[in-house]
Structure formats: structure tokens, C-alpha cells
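**Q** The structures considered in this document are given below.
Laboratory data are not the source of any read-out in this text; all were calculated from the coordinates shown. As the structure is a computational prediction, the values presented were derived from the model and not from experiment. Cβ atoms are built from the backbone, for glycine too; each structure is taken alone.
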Structure 1
Amino acid sequence: MGFGVSKDVIEEIRSRCDIVDLIGSFVPLKRSGTNTYKGLCPFHQEKTPSFHVDASRQMYHCFGCGKGGDVFRFYMDKENVGFSDALHMLASRVGVVIPENSGENSDPAEGRRRADARERLYRVNEDFCCFFERTLLGNPDSPPTQYLIKRGIPRDVAEKFRIGAAPDAWTACLEYGLSLGYTEEELVTSGIVRRKEETGRLFDHFKGRLTFAITNEQGRVVGFSARSLEAKPPAGKYINTPESPVFKKGNLLYALPLARKMMVEKNMAILCEGQLDTIAFHRAGFECAVAPQGTGFTEGQARILKRYANRIFLAFDADSAGQKAILRAVELLLPLSMEIKVIRIPGGKDPDELFRNGGPDAVAAAVDDAIPWLDVLVASLPERYDMDSPAGRGRAAGEVAGYLLKITSQVELELYIRKAATALQISEEAFWSELRRIQAGARRSDFSAVPPETAVPAPKPEKFASAPGLSAALLTLLELAISSEEAAKRLSELCSPEELGSEDTVGRALNAVIDAAQNGVHANAASLLGEMLIESPDPAVSRVLVEHREFADPEKALADSVAQLRRARSRESRAELLVRLRGTVDPAEKMAILKQISELR
């Protein structure tokens, strides 16, 4: 779970990040007891507060939707990020530097050196982002400023998206960076400065260009995309920061920190081709727009989008490069079971032109008129195939089938095949046959969405429902064990780990608390359970952690719950034995099972 980060570092972050402060920065909380707070749940709509935060145990639980856990679980759920991202973001929030490769067997000094170097790169990028912003605002007659005026981008929008300008000089950034105390090597690694291979001479990478700050998911500046304002720039219209320890082009989406909130709220994302198009959508009210760096959409970027939304609208240019980019994006998004539509801009314009000429209403109309990706693909087929000939139509069907093979949902696949067959004027049976032909030709033995004609589903193992009283007994024992170290130790004497169970989160949680008590770290039991909830969220466990149920007689409650647990386990074992008895024809095995059933009574 730690992704190479030591447990000590994780625990330091957890201990420094107060859960009341963290959650209070997202939703108002009111004190409802000595160590408890209540508020409206940030994860679902409600009018009466059912969201509880326990300051003593540093846990939260919503009695409405069931979400709960510790600071890491909260940040993961609220920001739709994985544990690693939550860990680094909370570390930054509380001032903990995570050494690279800080696992148990790593060199702490080397890890600290790498972490410090990364932090220096973040600072370089932030310092130059501010420098570029000042350069833009301080030169109202410069080409970058005049360009923004021409494109109708006001100052507040430029500030929101951190647009700037690099000085039109070969060494201005180099000199400024050195004056701040950065080394030449740090400036080269960051991409602010480049080195000529022939002479070794240093020069400013973004000289005279309009700059767009590129941030990671946590909102930290990691690099820049820069637009030339020359008619025929020697290095291309747009250039980016080169790959660095903090700038990984394939895992970055422009404006993501600004777009995440609406993405989650509307369950939609708009994927644009560039920065200006993204800004246009935001200004039109669609603050769920993001962009890759150019048209090179990647699998990593697709997975990032999936974390925030299931509906994706593609808004690429109408030229051939844009159309290829659309189909490439479709290929990467289909395996993720996402609803994909394509926004068509009237007159072959781009979204920025549409916004400048038609305003928010024109952009909204284009989004409303978006069409399914399959319609776009089918409409493009006559450009590549002779649809009047059987051979051409067959090859076109093969291309469509290649896309459909990427769909992992059986239901979605059948619906798409029905639609594709109708559009291509062939039978569904012929389309299924084409899919199987391509599958066999590609030897895709791992593809299971296309059902073989003689496929027989494998029998599923029978699952047993929890015996009556089992869950209630385990939850009561968990409450007692968390509340009292003595109760946890006593429980270890009365029940074996197997009896308490490991088949679900509650049983594992109970054994973890008992282990903590036996090892003298019972005080850390709540954090241990919080760690479990990061990997396996369980409403029952998080509820126990914030409920603090009072027992009139804890010893009697413990004894009664152990007895209830044993009765439930006995009923569970008997049910399993009866299933085995019905499934065997061996007389000797039947007698052995009947004997076991008799011993359970």
C-alpha cells in the first residue's frame, strides 16, 4: 500500500494531518460532543447532517451513505485519487517531505537527496511561472499581451490559468534562475534552459513565447507549454517542457485541478486538443474541460479521466489530424467502459473560435449536439473504403470490429454490434462472425466478451450467507476490543484467529486490534483499522470507529458475544456440511460428514 514509502513516513503524515481540519476545509463541521463533530455529508446530497467525525480516533463515518475511514481514505474519495496521490498531497499539506525510495531496504540519505532534488524542481517551475506572469502583465505592448487581447482573453482569465510570457532574450531566464540560487544543471533539468549539443552553450528554451503553466493533479506547476507568436517558428508553434522527474507528459492533463470538481458533479469530462480550447470551454461554463499536450492522448491520461467521470466528450479539430486523434482516444477509452461522444464544431472551427464568435450559448449547443463515437467512425468509412462493393464494405466492417473488440462489457458490445450492423447494412450474425475471425487471427485468447457459439458457463462455487447473529457478534466484539486493551487481550484467550475469521473486513479488523494489544500498541488500533479501510472500505468498521457505544457491563457483553459468535459459527459449519452431504455419493464420506454434523449439536 505504501508504494515504496516507509510506514514511519505514512504514520508521520497521518499524525500531522488533523482530520477535523482536513474535512472542515471541504464542509462545515459543528461540534456535537467532546471529541465528535457533525456536518452535511460531502459524498451525497442530504438535508439533515449524518456525517460524523471523531477527533480522538481521527476517523469519519456517514450514517447515510456509509463512507468512512481516515484522512487518506477521505482525500482519496473526495478528490477521486489513488493512495499514492493522496499520500503526496497530504504530505505537502502538512510539510512532510517524502524521500524517494523510502521503503524498508532503501538508503535514507539517497532517498532524501532525490526528494530534495524533486522539491527544488517544483520550486524552479513555480518561481518561473510567477516570473512569466509578471513579464506578461508588465509589458502591455508586447506581442504575447497583444495576442491575448486579440483572442479576447481578459486579465482575470489569464491569472486563473496562469498564462505568462517568457522574455524575448536568449539568457534572461538563465540569469534570473542563477540569481535565485539555482544551479545551471537544475535549470537544464527543469527545461527552462537548454544546452546546445554542439557548443554546450546555455539558452532560454521558451524565448519570446506565450507560456501556459502545466500542473499535476495536486495543482503544483511541473512545466510549461509555450506558443510561438512568429509566423514560421523554427522549433514549431508549440513546444513543451522536456520530460523530467516531475514532468511526465503522458500522465498530465491541462487544467485538471480546475476541472475535477465539475467532472465529478456532472459525471462528464471534455477532452480538448489544446490550452486555448480548454480555456474557451471553461469560460462558456463547462469547467470540466481538460487537454493532453497536443493530440498525443495516452492510456495513462485515459485512466485519470476514468477516475473522475464516465462520460467523455471529445472536442478535437475537424482536420485529418484531429479526426485521427479522436479515433485514437476512442481506442484507449473503450476498454474503460466509458460513454464517448464527439463534439462537432460548425464550419470546421475550433472551440476557441466558436466561443469568441458565438459565446456560451453556441458552445452549449455544440455540446448538446454531440454524437456517439460510432457515428463518427461510420461516417468516415467512405473516405477509406468503396462502400458500394462487397469487398470494401467487408473491410469497413473489419475496421469497426477492431474497435468493438476493445469493449469489455458484454451488454455494451451487443448494443454496439446491433447499431454497427444496421449502419453498415449487414446482419448481426455476420458481424459476430467477423469479430470471431479477427479474434482468431489475432490469437487474442484473453478476449472473453465475444461468446463462442458452444460456450458453456463454468459453474460458480456456492456462497454461504453469514449465519444469523454472526455479523452482530463480530461488530460488538470489535467495539469492545477497540475501547479496551484488556477486552482485546481477554478475547485473544477466548477465541482463536480462525474463529474470529478473516473472510471479511470485520474479522480482519478484529484480529488486527487483538494483535495490537498483544504487541503493546493497542493505542494505535484506530490507525491500523484506518489503514485497512484505505484498501478495503467497510461501512460497518468505520461506523464502529465513530459510534462509541456504551456497555453497562462490558465483561458480560464480551461473554455473551463470544457465545453468540460460537453459535453462529456452528450454524455456518452445519450449513456447509449439509451442502457437502448433498453433493457426495460416497457412503464412507457421507458417514464422516454425518458424524461431523452430530458433533456440532
Structure 2
Amino acid sequence: MMCYFIHKCLKYVWNGETHHFELIRGWHETTYEEILDSKPLNNETVLMNRALYGMNEISINLTSIVRLLLDECLNPFYCFQIFSCILWYSDEYWMYATCIVVISIMSLSWQVYELRRNEKTLKETMCISSSVIVYREEDGVKEFKEVDSISLVPGDIIEIPQIGCLVQCDAILLAGNCIVNESTLTGESVPVTKIPLPDSPSKGTLFDIKVHGRHILFAGTTVIQTRNYADERVLAVVARTGFYTVKGELVRSILFPKPLKFKFTQDSFRFIFALSILAVIGLGVSIYLMIRVNVGVGDIIRRALDLVTVVVPPALPVVMTVGVVLAQRRLLSHGIFCVNPTVINVCGVINVACFDKTGTLTEDGLDMWGIIPYEDGLFGDPELEPSELDNGPLMECLATCHSLTLIEGVLCGDPLDLKMFQSTKWELIEEAADHCKFEMAVPAIVRPSSKTSLTEKTSEKFNGDDIPYEVGILRQFPFSSSLQRMSVITRALNQNHFNIYTKGAPETIELLCRCDTIPRDFHSTLLEYTREGYRVLALAWKPLKATYTKVLRVSRERVEQDLQFLGLLIMENRLKPETTQVIETLRYANIRPVMVT
């Protein structure tokens, strides 16, 4: 029998060994070997996991109207306000008291209505399920079958359809690549490439969802399309479900926002406390003076308490509530939804605004400025038309070192990669029919657009020198913000060896390259262009002496070393039209704009 309790939508289970309640986290402290060795679950294991982790759903209970009203009315300010109104009515000061009561009822009703509506909208948004193909074992038979996504449990192996789908859980990719739209979680509209989990770099390595995000399909994101080779299934293993997913964490942050420790709020309470002390002093003095002139006990009590209502204004919460409600409506008219109205007052004392640069202050896209190639120990003359470069390592790096993909015939991916590839005037091919000439599974091929494609029949007519210039992209190491680089492993059609191409932050690439290939004017040239506001990336490469099988299994750290420097990629990032006006408005309001990137 399992002993547990649920707090803020998370389950805590009693551990008999440690004698503590422990938070259930889905797959936690799992090694690479355990994940890669995943087997289909049988019915008994599915039931056990479901009892432990619950159903795969984000179920939100609506707070009752009575509870919402009580939460608002039991605020100390409102309690004091009710007391003040009773006092005023007893003193025949009914007009002001009635105004306060009417405004309070209206503002409270509006706040409760808004809170209720937001809860309903959130509940309707989260109540989404779909059919998924899961690999399970029933009566000793392992088979793929269709089930409702609500019934998924950690450990289930699911198939990702080729046409894409809405991901209903956090799952670790085991086989195949996926092009994913993560805009619902990150706000980035650029599709992201997810790659399968590689073999463990060392025995016992723990899988960390926060660190190894490039292998994870997150709940709430959309798989646009998949890439699988030789008609193999694209498979993933369920790691977390329900409120334990990244999407669930986001929902919980909305339902249970962290309390704000803001200096303005603390100072407000100190101010009220100081006024209360003055009220108590004034109360004592007033009682003393009224007793000396023989005022009646009832009048003394009313006058003394009335003094308290003057020093500590009971209309303050009403005024603040009305202000918050009006501000909320103005935000809503601009398409801004506020799930935590209490922070609106805090926003009124902001004096610094921090912005990201790319996509916020500047355009999402970049414009190609040019290439500065490496030549004989120094940088050469800038090449403003990359398509004019000779076919070689530098051109191949520009044409292959990216994460672009074709979606319904349209190139999609990071804007920087898109501009870089388009500047070469090459073309990307992902049809499986064109891969046979490489005699291996090649996810994508790039080639000059002016060249004629080579078919299987015509390839026999060419010798090694005549074969059209085509490069197959065999493997991709996606961009990592912690590593500040990305790499690809390629093979040209007329070559019998593989190459690795890397692009990334100049300071990072410098450390990965052989010292004898770094230009002597590297730092001065880099400083010159970065000071002008250009986006600068470094390019590098090296040939790989390895078999096809080893290339598919080699670790990133092993191949991204002893590279040869190729040159600098210079991109121009223009400001958005409204950026200047917004910054001027902020400065006029004494709000200091800061760029954080």
C-alpha cells in the first residue's frame, strides 16, 4: 500500500527506508544505458507506473466562487474597510460609506470574474488529448497499438508519426530525427532539430533533462516532421507525464505564483504600520481630552475609532483595486493577458527595462555582410559574395554547417543559417531517392543549384573527376548555448573520407583550432567588427579518418578538436523600425533601457 499526499499538483510518496516523503519526478537519475535499453512495458508494469505517476493529464480544478470571494474579502485591508463602513453607518455618515461599499462590491466582483475566467480558459487549454502509437507487451506478444495519450506512463515507448503531432509528454528520442516547433514553451518561432540519444560517453552517465534538451521532445510542442532512414520508425521513450513535464511546470507557475519580495510592498507595510502607531497615539490623546470635558462613553468610542479611519485610510484598497482593474482592461485591449494582477502595482515603480537583442530590439532575420577568409597566417580581403568562393572547405562549411530542413518544399530553420545557406546559392535535397549514390544513409544533400543532379543510371558515365559536386550531411551536432557552437559531419560525392565542419562563437572556435591555423590578426579583426555591431561567427573544419560506422557513433567532444581555422562569417543585424521610438519613450519616462544578450 502506497502512502502519499498531493501538494500543488505534485505527489509526495513515503519512503520507508529514509522515513521521508519524497517528490515523484518521473524518470529521475536514470543512466544513458537504462534509457537506450528500454523495453516495451507489460500490463502489470503499466498499472504500477500509473498508480505511482498518475494519468498523463494536466487537470485543473476550478476554484469555487465562494472561495474566491472569501480569499479577496478576508484580506486585512478589506476587513478594516468593513469595520470602517459599519462605524460610519452607526455615525450616520452613510453617503461616503455607501460609495465605498458600492465601489468595493463592483471591484471585487470584477476581480473574481477575471480570476474565474482565466481559470476556465487555462483549464480548457490544458484539456487536450490525442491518440498515440505505443509499443507494449500483452500476453507475451510485443506490438505497436493505438492508445489515448492520457494512458501513457513513464517508460512507454511511443512512435512519432512522419506527418508530425502534438507532443503530449516529455519523451527522449531514441531513433530518428524530429523537426519541432517549441514556440509554445520558448516563444521562439524557429523550428528546432531534435536528435536521438547517442551512446553513453562513459558508463554510468546520468541523463539530465535540463542539460540534454536537444534529445527531448517536450510536452506541448509540435513535431512538424520526422526523418527516419530505411523506413525505420521514429521512436521515443516517455520520461515525464502530467504536471511533471516542462509544460506542467509552466502551468503550476501560473496556478501557484511565487510571492514577490518587493521593496515597494515592504515599504508600504512599514508606512501603514507607522500610521497605525500615530493612530494609537492620537487615539490615546483624544480619549484623554474627551474624558476631561465629560463626553459620553459612546461618543468617545465613535470619535476615537473615527480617528483611526482617518489616519489609516480604508478607501486605499478600493482605490488600488480600481486602478488594477482599469490597468488590466487596458492591457487586455492590447492583447496582453495578466494572470497575476497583483504585480501590476509593482510595475509602476520599475526604473530599468532589460531587453534581449536578436529578435527583440533587432529584426529576427540577419543579412549577410560577407566572409573574411584565412590566408597564409592572416585574414584575406573580405568576400561580399560568398557564392563567388571556389568549391572547397570554406564553401562546404557555409553550405552544410546548419540545421535547415525542407517543410513542404520550403527551407525552414534558424534565420542566421537560412541567410548563410542562401548566400552560397546552393540547394538542399532531402529525398531518399537521391541518396543511393552515396551508398549509405544520408539525411540531406547539398549541391550548387546550377549543377545537374546525378542519377543512379548516369553515375556510371562519370569517372572520379567528372562526378558532380554534391555533399552529403551524415550527422549533425545541434547548436548548444553552453558549448556556443554546432557541427556537422559530411562526405563529398567524389571523396572517400569524411569532414567535420564547425561554426560558433569566435572565442570558442579559437580554442578548438590548431594554433598554427589561427590568423595573427585574429583578435584585432574580431574587435573591429564586433565594435561596429556586426554578428561575427568563426568557421573551422578538419578531415576525419574513420569508417561510416564510427562516424555515426563518435562523440562530439572527440571530433571537435584540432580543427583548422577557415575564416569569419560576418552578419548584419538591423534594428526594428519601432525600437528607437520605444527606447526614447522609456528614457522620457526615466526608465533606463539595458541590452542583455
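**Q** Looking at structures 1, 2, which one was helix-only ellipticity at 222 nm (-39500 (n - 2.57) for each DSSP H run of 4 or more, over all residues; to 500) calculated from, given that it came out as -11000?
**A** Working: 1: -16500; 2: -11000.
This value belongs to structure 2.
**Q** Check the numbers for distance in nm of label points 7 Å out along Cα→Cβ at positions 252 and 308 across 1, 2 and tell me which is largest.
**A** Values: 1: 1.5; 2: 4.2.
Answer by largest value of distance in nm of label points 7 Å out along Cα→Cβ at positions 252 and 308: 2.
**Q** Follow-up. Quick one: FRET efficiency 1/(1 + (r/R0)^6) of positions 44 and 268 (r between Cβ atoms, R0 = 25 Å, to 0.05) came out at 0.85 when computed from one of 1, 2, so which one is it? Each step should come with its number before you reach the end.
**A** Details: 1: 0.85; 2: 0.00.
The read-out comes from structure 1.
**Q** Here's something else I'd like to know. With Kirkwood radius over Cα pairs in Å, for residues 132-291 alone derived from the coordinates and found to be 16.5, which of 1, 2 does the value describe? List each step's numbers first, then the result.
**A** On the way: 1: 16.5; 2: 19.5.
It traces back to 1.
**Q** Can you say which of 1, 2 returns -1.00 when log10 I(q)/I(0) by the Debye sum over Cα atoms at q = 0.25 Å⁻¹, for residues 20-75 alone is computed? Each step should come with its number before you reach the end.
**A** Details: 1: -1.00; 2: -1.12.
Comparing all candidates, it corresponds to 1.
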